[in-house]
Each structure stands twice: as C-alpha cells, then as structure tokens.
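K.L.:
The following blocks contain the structures, represented as structure tokens.
None of the figures in this text is laboratory data; all of them are computed from the coordinates on show. This structure is a prediction, so every number in the text was calculated from the model and none was measured. Cβ atoms are built from the backbone, for glycine too; each structure is taken alone.
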Structure I
Amino acid sequence: MTAFRKVSWLWHRLRAMPPQEIAGRVKVKAQEWTSTATLRTLDDFVLGAVESSSMRLPAKDKAPAKLREAVKDRRAWLFGWKDVPVGDAPNWNLDPLHGVEVPAEVLNHRELPDGADARCVWELSRWSEVVRLAQDGWLNENPDALRQAQQWVQDWLEKNPASKSIHWRSPLEGALRLINFCWIDALVRACGEAEIIAEQDRLAQALVPLHAWWVWRKRSFGSSANNHLIGELAALVMVTRRWPSLAKVICCPERLWPMLEEEVLRQFAEDGGNKEQALHYHLFAWEMAWQAGRVMDGLQGPVLKRLKEAAQFFCNLSLGSWDFGDSDDAQVTPFTMDRRDAEREWRAWMLGEEDGAALAFWLGEAPRVIMPVKGKWITHAASGHAIWRDETWTARVDASPLGFGTLAAHGHLDAMHVSLWSDGKALVVDPGTGAYYGDVALRASLAAWEAHNGPVPLCGRSVPMRAGPFLWREHHDVPKMEIVDDACVVRFACDGPFTKRSVQMAGRSACITDEVCGRTAHGVTWQLAPEWSVEAVEAHGFLLKHREGATATLRVAGDAIRTCEIVASRVSPRFGEVCEAAGVRITFTGRLASTFSL
C-alpha cells in the first residue's frame, strides 16, 4: 500500500468513527504501552480447576456410526473445498492456498508478501483440525489422537509467543481458538487418563489466561463491533464459565452474557436477518452466539426468540452455495459430518432432518423452524430479502441495505440482484468474494455493481465508494420491496435514474422485467454459474447448457436494446476458489424483459 493510500484509508476510517470511538482508540493505544507490565501480572495467576458442567458432552453411544469414521479423516478441507496437507504439526505461518510462508516477524496482516492472504494464514490456527483430533480420541477411544491434539497446541504456543506473530493481530482469531480449546479440553478430560489430563492442565495454564486477557483487552468496539464482537464475547463467556477463576483478571460470565445478548439483538434484525448482509457471516455469528448460550443455559427470552428468527431466515435463504455478500467459508467448530457440505448440514439440523445428525449429536436439540413454503414469495422486509421456491425454480431477490454500521464491512453492491436455481442447479449467481487482503482488486471487482445483475448506468455509479477492504463510504439508500400480484417488485435510485425490477415466476419460466426512467443507457449482466455454457441462437435469444445435460433458454426483449452479447467473467464459488464463467450482457434504455425458460 502506497503512502497516499495509507493516508487516504486512515482519513476515511476516521470519518467513519464517532468522537467517542476515536477517544476509545486513543485509550487502547495507551493501554498497549502498559501491556508488558500487565502481562507480568498473569505470571503468578493460577487457572485452577474446570467447572465440569460448563461443557456438556453427549452420550458417546449415541454417536452416528458415520460420524465415528468421519472424525478419523485427517484431511483439512480449507474453506470447504481445498484439500491441503496438514503435516504433524501444521505449519502455522503458511498460507496453504497460495503456498506462501509468512515470516514470523511479519505483523502487518494487511500487507503480506507474495500474494498471501491473512485469512488463509489464520485458518489452521483456528484449531478446527485440533478439535477433530480430540473428537476422534474421545469417540473412538484413541488416546494417541488426544496426545497428538495436545502436541499441536504445544507446538502452536512455542511458535507463536504473545504479540509476536501474525496470529496475535485479530482478537476474533484468539476468540476462535478459545472456543475450540474449550471443546478440546472437555474431550481430552473425558478420556479419564491421568497422564493426559495432567498435560491438559499444563496446556490450559499456558494458553487460557493469556488468550482470555488479550481477547478481553482487545475486543472490538465502535464501528468495528460486528460479528467479531459476537465471537469475542462468546469465547469469553465460554472460557470464564469453564474456568471461573478468570473472573479475577477479566470479569464473570454473568456479566459477559448480557453483553452478548445485547449484541445479538443489535446485529440480527427482528425478521432474523443479520445486518452484515452476508449470508455466510449470518451462520458464523449465529453459531458463536448459540454455543455461548448453551454453555450459560441462557437460551431463553428475547435472545432465544431472535436466534430462532435468525435460524428461520437462514433456512429460508440458504441454498447451500453462492451466498450473497462477503463469504470466507469460515467454520467455528467442526460439528458437521463433512465440511464440504457444512451449510446444507446446518440447515438440515435446524429443520430436524436426518442429514443434520452430526450436529444433533454435538449440539442437541435445534431451534424449531419450519420448512419454507413453496409456490409463494417469502419476504424478510426488514432485512430486504425475498425468496421463491417451487418444484422447478428457486429465486432469491436482494433489496437490502449495503451493510452493518458505518463501515458496512461485508456488504456488496448487490441491490436488486436476482439469483436463480433451476431444478436445484445454480443458474444465475452472485459472483462471490474471492479474497480479502491477498487480492484486493479481485475482491473489489466481485463486490462491484457491474458484477451483480441489477441495472447499472453505463457510465457507472460513483457511490457507494470502497475506501478500503472492509470500508464503504456514502452508503446507498435502502431499496423498496413489495409483492404485487405474485411478483416481487423492487424500486431503487442511486446516483442515477429511478429503476424498478419485477420478478415473476410462472411455471417453467422466470421473467425479470427492468424499467429505467429517462434515456440513460443501462446494462444488465446475467452471470451464470461455471457449470453452464451459453451460445446465441438468435439476435436476442440464447441456449444455456449445463455440463450434466440440463438446458435452459434466455430471451430478452425491450424498448431499445443496444447490445446483447456473451461475456466471460471471474467468479468465486468458495473463498479463494476463482474460475471463469460465462454470462450474457445486455445494454438498453427504457424497459428490458429477460425470460429464463426450461
């Protein structure tokens, strides 16, 4: 990053902060000067015994046989798609997606060498694979797996001293380690072997107080308090509940839980949608809150109602792929049978289906949600989303705000976007996320207006403006959405003429009609999933072919169609996975009707 870009980012970041947040950040910097002295106070701190009732393990004999085999798998499915070698122990400073090892002394996670992405470096240090070892050790009575899990934790501690590696840059990362260490600790202690438990006592003393103190001291606040704060508070609830002595250096779980409840009610809308406007982060934040609630026996009252609404929202909007908004395909704790299919398993558990058996084993009873109805629009007006499901089509319509708070850190410019699935196959897609810091240009292009299919002026829009990887300026107005005569209608104006989009599902056809005021030329790009190819069969008609043999057609009509062409673009089905995919781009003025038929 050039000096000018650094100054520009800092200026825009400061503009996103209220005065009290700026004062708070000055205070945090001042605290850092005394951190060494504070750390010394932990030298004599004794963690003490665990509260055994804090982590309730299920009855081992109830484990599905398939799960017993699944936990033996030593492969790491990075972001749910990339099979990477883990080693023994993992190389904690390696970006396994790009094959780049980050030097231990590199502390600026925003600028790593050779295209490495901090999110990729951090993945294995969230300890999902360590939890999997402990699950195998407990479920299959394999003490060697438990010892290996302990060896990996010890190796991480030796190679990542406090504040001296990239893994001490984000308190959320420390929080995720704490959440997973609580599970590791419970699984290891349940084996009953004195030698292994003694080693666990030593590891807990070395890891827990420092991590808990650091997460508490560095927790997110102000404009940065998004899903990160939910994760940080959830971890602190769980760890202080398990080790009550931590109340002396942090605070008690009875004080932390109301703070977490407040964040859940603040970050999840009344209709259940997460205000980040990113479906994967919806599940990510939900899981962390649910885990903490179970530990505290606090899933009741308004927070339980909100989390149930959020579970219903997820079941309504989730299709198992091609989520809207940012998605880094994160998981918190490996509760699913297969990480490659985690989203579908979570949805199945929430709906009480058999495919959620692994989650039912680890987490018990799910929040009671209902199967989404078919043949009518389901709307979440406060969050700005609508979905249609029938035997042939699924259509998801976006009429949402840009994102949460002044940063809208995980929002995309996807207002008016429509995603389509035909016979269960993704057809028209949201282009995904691609990368974070490792490829800023790709991230920006996939989040842009032009990467989504709402009508965009050919001259472009100057707002909202991306001022940094997780920073938007000048948020657009919230689109208006309503159901009119079985059509989902979205109205929107942003840095240009007023536009209207109507989505009508009719049997084996899906008709999307766009109307733009005035004579300003607009473009619509129908981005197809990579499995589809496209060929022109007439001036304004196209044949779409799926690699498995399915076909569909696209026909466009309008008042003044200027161009109609096949284009190729990059899309990202999963975080870090980038591929080419075909699309159809139309430029027009006035009115455009696009009809997909099977």
Structure II
Amino acid sequence: MDKKFHFKKHNRSRNKYIWSAFILSVLLLFSPLVFIYIDNRSQTAIRGVTVRSIDLHTISKQEAMNILEQQKQTFLNTNIDFRINNTSHLYPARETGVQIDIAHTLEQAYNKGRTESFLRNTITQIDAATVGEAIPLTVSINEKQFEKFINESFSDLQSQPKNATLTYNKEKDKFDIIPEQEGAKILKDALRQDIIENASRLSLDPILVQQTKQQPGILQSEIAELYNRIETILDPEFTIQSDDKSWVIPRQKIASWIIVDTTNTNDTDAAIQFSQRAIEEYLSQYSLEATKKPIDARFTIRNGEFTVVRKDEPGATLNPQASAESIIRALKNNGATAFLYTEPTYPAISRENIETLGINTLLGKGTSNFAGSPQNRAHNIQIGSSKYQGVIIAPGEEFSFNELLGSVDESTGYLPSYVIKNNKTIPEYGGGLCQVSTTLFRAALDAGLKVTARQSHSYVVRYYGTPGLDATIYPPFPDLRFQNNTENHILIQYNITGTHLSFEIYGAPQERTVYITGPVPYDIEEGGAQKTWVTQTVRGKSGNIIEEQTFYSIYKSPEDYPIERNPLE
C-alpha cells in the first residue's frame, strides 16, 4: 500500500509542472498581441516609427506636424549653395520648386502597421518595435517653378548650338560663312534629383550644377560648297524681260531672295532655294510696265449702222506667280535672262458685242460755232474732238474729259492758241479745247445725264454763244465729268461741218423727258461781268422728277484778263 501511495503523489506533482509550463507558454505567445492591441487603440504611431529621428510613438500627430512644419519652413527659407565651376551661387530652397508634404508623410507614419490584415499588421509592428521604421519625407517638385528657377538662375549656363550658316553681307556685297558654335545645357534630371534628395533630409549640403555640351549639326566645312554655288548664281548680271522692255535686277536683290537650307548640304540644288513670295512682291513694281490695257473698239452710228473708227485690241496683265517661277528656273540654271509671263485681257467693247448693247437711239445733242477762231484754235478743236469719237460709257460709269484727253503738247499734235490762265489770256498748246468740252457739256445736259463736275469760264467767251452753257477744262483741274445714269451703255460721237461742232450721245430708248430751263442772266454789270443759272430737269414717264440740277456761272469782266501777244504765231 505504501508503494501505491507514493506512485500517486509523484503523478500529481508532474501534472502541476506541465500545467504551469503551458500557462507560461501561452502568456509568452500572446503578450505581443496585448501590446499590439494597446498600440492599435493609441493616438500615437506604433512603437519604433520615426520621422527625422522623431519618435512618433511618444507624441500625437498634431505635435509631430508642428515640429516638422517648423523644420520644413526653416529649410525652405534657407539658401542652398549651388556650385557652378567652383563658384557658389546661393538661392532659397523654396525658389527651386521643391515641395515637402508633411501631412502626407505623417499620414504614412501613423498608418504604419494599422491599415493591412491582422497578420501583416502584427509582423509590421513586431519589426518596427524590434528594428525600427524610419519614414522618409514626402518630397516632389513643381516642374513649372523648377524650369523657371533654372531659366532665371542659370540662363548663362545654357545656350543652343548654332549651325554654321551663310548670310548676305550688304556692305561687302557677298555671302559670309558664319562658323558653327557649341551649345550647353544643364543636366536637369541630376539637378532635380539632388534637390529632392536634399529636401528629403532637409539638408543644406552644396549641390553641384552639372553641364553638358551640345554639338551643332552642321559644320563650317560642310557648307563651303553651298557658298561656291551661291557665288556662281550671283556672278552674272541678271535681266528680266517683257516684250520689248527689260530690267536688270540688282545683285543684292537676288541675294535677298536666296533661302539656304543648311540641313541639306549633300545636295546644293536642293539646299539653295528662292523665296517665290519675295520675288512676286518685287515684281509688283513692274506690274504697270508689263501690263497692257485692252483697248475698246469705237464706233460711229448712222441710221442704225455701226462703223468702226478704232479696232479693239486685247491687253495683257502680269502673271506674278508664273513670272517668279520663270526667274527661279533661270537662276537655278545659271541663266542670265528670265521672261515675264502675262495673261491676256480682253476689251469690254468689240465688234462682236456692239450690237448687243442696245445703242440705237439719239439721247441728246450739243452744238457750238467756233467761227472767227484762228487757224491754230480750229486745228486744236479738230484734234481734241477726235479723242472722244466713239467713246462708249457703261451704266453707272463716270466720264472724265481730262482722263480721255491725255497729254496736250506739241508731241500730240496741238498748236499754241489762247487760253485763260493766271488772270491772263495767254497762248498755250491746246488753246480752243474748251470749245470741245463746252459742246460735250451741252450734249450731256440734253441727254439727261448727271453732270458731276463743271466750271464756267472766268469771263464770257464769244465763241460759246449764250453765257451759262459753257464748261472750261485745264488738266488736271478743272475737269468736265458726267455719269451715265441710264441702265444701258451710251455712245459719244462728234461731227464738224465748217465751223459748226456737234456732239451726239446715243443709247437705248429711255422712258424719260429732259427739260432745260435757262440760261437766265442776272447781276449784269458794265464791262461784261454777269451771273447766270440754268436748270436741267429729268422727268419719268409719270412726270416724276428723276434728276434735277442747277448750274451757276459767274463771269468777270474780260478787262480783268488782258491778252498777251502770242509769240509763236
């Protein structure tokens, strides 16, 4: 029995030992979980988490924010030493565009070991508690501010490479070869990384600004052939020609047209181009000389039949595009001459279309008598009248006596005769042309045309009959002008029989009637001075007034205009 009792006591003691060991193991196993539970409920970071050596387990997030924000502002307001060729350049850190996000940094730190699965959080917290977890500052850079910082602070360290090129030297009248130049640029990626690295540690360590050279793409030796080719182009005298006219283009002007593409040095023909636009602009100065106006046909009409008094002639106008292309071709082929291209233009009035214009009715007629005129005056009247024979005026077009008259001198067949000029009556070439303008003015009045410019003579001239129906001219002013206020073309023709001059105006039939009232003289003085008025009234079919004009004339005494003897007679 003693043996049995001893056996039971021994077993009981052994069980107690096992049970104690089990409890101790459980406590050892779950003790970290207790700490983890406590950490997860804490307002601080888990054990072992730091930012810039600050133990975040012992302070709140707001306390950490205050400390780090102060350190951040101190860093941003402090100059960083940028080393350029062993020279220091100090710039505040904030000007670099670097940005430090303290809030994001602390968010990462305080969420460490708390935002993943239980097992992962446990492992993270055990690691942090045993070996520590340093959270880096969240740093970025504002690229726009960074570029501005580089451009303003280091502009002298950056330059674009320049290719060798050709430029025209006006003073030397030749092309010069401009040598190539190396460029340089800052290694922005390296600089950016260094700034971010400093900021992540709030470090003010000096930063080395690194440069790299940029090589030009085209060297001086590569464009020597282009230079020789251009000199060949500019060497001969270059002429442009149009019909029987020609002009020499200055060497400097041709040089200004040349466009050198130095990227194509292997093909000189392709590398040397010409500005067609510049050539076309240059040719505009020759537009009038190279242009020939078309000449309308002129006719007289008798009994409904037209007789040609002047044939129509086609004209030509400069084609700047084709002419510029002609010049470019000649220059590229070492030619000395280029021909200008023109395009034909056609007259508005020709034998083919005259009968389609509806001109078949006499609208108005003016007459005058130049009896007693000297031979020279009568001669000038004949020549002057012929300038208007067969003239056709389009609807709405304004007729100008002076424009159609042209030059009045010995070369155009005129002889000297008396004119009123500078308060004198003196002999000049073309004296007597006012007989023509006066007669044509009367025809325009009778036809109901709208007279837009007319001036009376300075004193009453006996050749013009009743005062008030005369019209003086002297190019360029005064002028006689009137407008074709009908809806159809009108034709002017003249006739001289003895000393009687007449002008007739033909057109299409008009449903209107013309009334001429006057001339009415008034304020008549001794010595011949007087005033007159005459009114033209144009009424429609129903009697309505279509046009009404009153023309006033003021005549001084002929004694105020002494006659000088004609030394040419």
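K.L.:
Assign the value 4.3, calculated as distance in nm of label points 7 Å out along Cα→Cβ at positions 351 and 519, to the correct structure from I, II.
P.N.:
The structure behind it is II.
K.L.:
Still on this structure: Here FRET efficiency 1/(1 + (r/R0)^6) of positions 407 and 471 (r between Cβ atoms, R0 = 25 Å, to 0.05) was calculated and came to 0.75; which of the structures I, II was it taken from?
P.N.:
II
K.L.:
Work out the source of 49, 13, 9 here, i.e. which of I, II gives that when semi-axes √(5λ) of the Cα gyration tensor in Å, for residues 239-310 alone is computed.
P.N.:
II
K.L.:
For which of I, II does mean count of other Cβ atoms within 10 Å over residues 143-150, calculated from the coordinates, equal 19.8?
P.N.:
I
K.L.:
Of structures I, II, which gives 188, 70, 51 when Cα extents along the principal axes in Å is computed from the coordinates?
P.N.:
II
K.L.:
Here's another thing I want to ask about it. Have a look at I, II and say which one yields 14.0 for mean count of other Cβ atoms within 10 Å over residues 343-350, as calculated.
P.N.:
Answer for the origin of the read-out: II.
K.L.:
Tell me which structure, out of I, II, gives 17.0 once mean count of other Cβ atoms within 10 Å over residues 87-94 is calculated.
P.N.:
The structure behind it is I.
K.L.:
Let me ask you something else. Looking at FRET efficiency 1/(1 + (r/R0)^6) of positions 215 and 455 (r between Cβ atoms, R0 = 35 Å, to 0.05), point out which structure of I, II has the largest value.
P.N.:
The maximum falls on structure I.
K.L.:
Ranked by FRET efficiency 1/(1 + (r/R0)^6) of positions 255 and 367 (r between Cβ atoms, R0 = 30 Å, to 0.05), which of I, II sits at the highest value?
P.N.:
Greatest value across I, II: structure I.
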